[in-house]
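Colleague: Quick heads-up: structures coming right below.
Coordinate-derived values only; no laboratory data. Not measured: the values here are computed from a predicted model. Cβ atoms are built from the backbone, for glycine too; each structure is taken alone.
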Structure P
């Protein structure tokens, strides 16, 4: 039995400033809408370093002490596992600056919940807001939180 498989590793980070949350309005035609900034983990890069780098690239901010709060997993169109590591950061430095990924906006949690979210992103949000949930699994008909 083979215990290895192709995997895509990514991250996403909710950056909080008091009662505001930084969101990215993605202009990607494959997955448009409101989400949190993040991106891919590069070869030989730690998960921590990847989220710090991606946030810097997409927002201009340097986050400090990002906290891993959960993970999402699903299978892509090639049937390869896709993992998204979810982080929260409350400490950062730098000047907010949008990238080619899309516009950045600070929203309250309530405003976020009523925004035009990226497909299925509403199913990810409980991992960020409920300390009893740490995993979002999408697999065929399964769409479960653990």
Structure Q
């Protein structure tokens, strides 16, 4: 399950992706239109800014906008920034690998084998679905499906 923080991050990014090129949106506007607590949104946008996803502009006409194109920002990238590793088991994590407690043989672990398939399928979708895909016409969206 993804965190509320990640859901807010996705909603903010989707709102920014709907703006015209070079148009900015103030935190208060995003917060009210997306029903996100303003203080929480400030923290989220700072995290996304540190990772090169959004940028801020100062001044009277300041606000936030996407630094990368919506077609370059994947759900997997954002989820890792906000929530950390995607893997359900520590032994499957690419970012924070560690051996599972009590496991003597990862290669023979039946639990790991099942969750490796789940993790691979999840990564395939999240790492190949962009913010642009999510706001595209659902009939035309290029969201990979698992057969």
Structure R
């Protein structure tokens, strides 16, 4: 039950994986179990987030006040799409994988939605990034680095 709580905690935007792992380790839970629960929770939430952000962006296109801004972003993305497609998965991996504030799953899902990434690619990028961030945060929490 404690690992389920850690998994749910890793889904919340304020704590995410970066907060769930130190909390789980501080509670005396097995670090490997905490790592797995945190990575799974933080990654699973990415698919509904990407779909939700896509709907929000689509909704913003219909609002007159936001139409110009959304169109400008769409043009910018379309002009550099060939370059972005090649580096987008790597970019998401590095964006999520470096455990800094505001670089977690929630922000990556918004970026993937704006870039119109395929869900499979965005999910893979978030998963690998969460695995990388989880290792770093676990090592810091266990005072290994």
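Colleague: For distance in nm of label points 7 Å out along Cα→Cβ at positions 16 and 104, the calculated result is 0.7, so let me know which of P, Q, R that is.
Modeller: On the way: P: 1.9; Q: 5.0; R: 0.7.
Only structure R yields this read-out.
Colleague: Next up: For which of P, Q, R does helix-only ellipticity at 222 nm (-39500 (n - 2.57) for each DSSP H run of 4 or more, over all residues; to 500), calculated from the coordinates, equal -5000?
Modeller: On the way: P: -5000; Q: -14000; R: -26500.
Answer by label: P.
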